[in-house]
Structure 1
Amino acid sequence: MFLTTVGVARTITQCPKDFKIFSQGDPADSVFYIQQGRVKLKVKSKQGKEAVIAILGGGEFLGEPCLIGQTVCLATAVTIVPSTILRIDKKEMQRVLHEERMFSDLFIPYLLSRNVRTQEDLVDQLFNSSEQRLARTLLLLANHGKDGTPETVVPEINQETLAGMVGTTRSRVSFFMNKFKKLGLIDYKDGLRVHRSLLNIVLHD
């Protein structure tokens, strides 16, 4: 119930596409829970270069580093589809984590899984080719490996966004996407669909 209702220091916002939840440099004073929708996290360097560091979906959190002392947001969070976002004040989140065992049992494994994902992303950037990184990104966006049927990758995730996530150029993304399509690893029926066979690209040494 805590993550589905409004209450003390909790508000729900129905956000349209391209809604800015918070910006890089804003005070980090809240945790956000994505009830429904998709959100991209992007960072911008002092030189003006931007990179997408994550795409998050329903059931995931934003802004949790404020719980361990982070005072400013290190990224900008923007919805990429209409989304329902629950904002939880930092102090309220800390109270619930201390007082409600059921919630902390849900939240702590989530944080650990995010930490593992971050390590995997780093290894991916250091050792894999741009083709392998793109294939892995598409599989993650399609929820490959999670319980249930893999999702269709939402069409709003364009090639420019994918290039920012993978760390390559849009032209390279376009080249590999055409290659994946010709090999039958993806298709565009009812949006971009990712097939499990794309995993062969990731595993190829």
Structure 2
Amino acid sequence: MGRRSDHSRDELYVMALDAAESIVREDGFPALTARKVAARIGYAAGTLYNIFHNQDDLIIHLNARTLGRLDAEMRQVGLSGNPRTDILALGRAYVSFINDNAELWHVLFDHRLADGLELPDWYVARIDRMMAMVEDALSPLFPIDAFETRRSSARMLWSAVHGVCSLSTSGKLGIVSDVPLMETVDRLITVLLQGMATTDTETR
């Protein structure tokens, strides 16, 4: 395919991510390649590497956009100051997002960087920003100076929620439970919050 210059760098960036997302939604993560993305937007594969360092970088940027959408959906919940109400609402928003974007969610967690590569700081900051919502929702359960405990508790809780969601999207939740995903997440959050509340009472 010949060289083209019909679009700006910013336009190509958006076009490439749109094409990558379409490929993932239609055919799943294994079908995503830089060559297919380039063909979808009508450019040579080499053009993509003027925008992204490599295929890993393309996927990182696609995942960052997915994270941004997930973050925005969870922020629509708003926090009431009641940990149970807020965490349940965040959990339901998370499950709803997965139900609507299952293939993109798989890319978030199935993508593995090549050996020696690490996620860029700006990407890690996006994850931290989203996790901060969970930490804020848990704040009433912890002393104001218990930052590390609150942080680790939030990540433990969300890891458990994520694990149940992973079982569901892989079709394996039914092996261990006949309870629907949304109800399972509700019950899991309730049990974990009860444990946190008990621990907090004992340490005061």
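Between structures 1, 2, the greatest calculated value of Kirkwood radius over Cα pairs in Å is seen in 2.
Which of the displayed structures (1, 2) returns the greatest value of distance in nm of label points 7 Å out along Cα→Cβ at positions 70 and 190 on calculation?
Details: 1: 3.6; 2: 2.5.
Largest one: structure 1.
Sorting 1, 2 by distance in nm of label points 7 Å out along Cα→Cβ at positions 30 and 126 from high to low puts 1 first, with the largest value.
Name the one structure among 1, 2 that log10 I(q)/I(0) by the Debye sum over Cα atoms at q = 0.11, 0.15, 0.16, 0.22 Å⁻¹, for residues 6-85 alone of -0.27, -0.51, -0.58, -1.06 was derived from.
1
Identify the structure, out of 1, 2, from whose coordinates FRET efficiency 1/(1 + (r/R0)^6) of positions 118 and 174 (r between Cβ atoms, R0 = 25 Å, to 0.05) was calculated to give 0.35.
Working: 1: 0.35; 2: 0.10.
Only structure 1 yields this read-out.
Which one of 1, 2 has helix-only ellipticity at 222 nm (-39500 (n - 2.57) for each DSSP H run of 4 or more, over all residues; to 500), as calculated from the coordinates, equal to -23500? This value belongs to structure 2.
Readers should treat all values here as calculations from the given coordinates under stated rules, not as data from a laboratory. Note that the structure is a prediction, hence the values are computed from the model and not measured. Cβ atoms are built from the backbone, for glycine too; each structure is taken alone.
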